[in-house]
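The structures come next, written out as structure tokens.
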Structure P
Amino acid sequence: MVASRSARERKASAEAGPLGSVRIDLGPDDQFVYKITCAECTVPGNKAGRPDRAWSVYRPGQDNGYMAAMDRWIFHLREKHPDAEAPCLAYLDAAEQRLQEQRDQRAKDGPDSIA
């Protein structure tokens, strides 16, 4: 049985911890798009008058968007909120391993292979 979008959102929210707010949208290709927003961090606006906004990670569903979004969130927590507690931090070693594998693959394929 496939989990519903709301069930996936609840699970991701629980994993992200108290600083993370998770929303799952549908992309143009009808795949889930995961967005995790930080409750404390902001990104500055631009010169055209765009206001500051909350820091977030936005990953489409291809290549397991959940893991890609959660990995990025784990790195954000480790770098910006080192004292924060969240269940997803248990996967830090696996996230670092996936990142290293991606870097190794890019180095092997050459600089023009980045999609």
Structure Q
Amino acid sequence: MTTGLDIQETIEDEVLIVAVRGELDLYTAPDLRSLLLGAIQDGRSAVVLDLRGTTFLDSTALGVIIAAMKALRIRSGRLVLVNDRMSITKTLAITGLDHLLTVEAAVADAVRVARGG
């Protein structure tokens, strides 16, 4: 079964950048959860989640984002989202996550914020 999800990882200035393309839902969110929580468990304290290529996210995906945010906060780390899609902006606003998470329009800005700048 094809998931329709592509996850790419890169590291820039000690910040893990995870770019997600496709739909993040009940079927695909566990892959992202494993990657993010595994990286945090391995010591990553600055993570950028690039959602510019994400076409849909459901409550399961929001749960993954919240879990990563909490895991990083326990370690005094930061999760910063990158988003330019109105549908995802609306979802974050409706759920109130836009007040809990930093959202930037560009990866470079998100990396700077994730590093504490």
Problem set entry | Source structure (of P, Q) for Rg and Dmax of the Cα atoms in Å, for residues 30-69 alone, computed value 12.7, 35 | P
Seminar exercise, completed: The value 0.30 for FRET efficiency 1/(1 + (r/R0)^6) of positions 6 and 78 (r between Cβ atoms, R0 = 25 Å, to 0.05), derived from one of P, Q, belongs to structure P
Problem set entry | Highest-scoring label, criterion being relative contact order in percent (Cα under 8 Å, 6 or more apart), among P, Q | Q
For this session: Identify the structure, out of P, Q, from whose coordinates distance in nm of label points 7 Å out along Cα→Cβ at positions 22 and 86 was calculated to give 1.0.
Result: P
Exercise. Taking Cα extents along the principal axes in Å from the coordinates of each of P, Q, which one would give 35, 28, 23?
Worked result: Q
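Coordinate-derived values only; no laboratory data. A quick note: this is a predicted structure, and the numbers were derived from the prediction, not measured. Cβ atoms are built from the backbone, for glycine too; each structure is taken alone.
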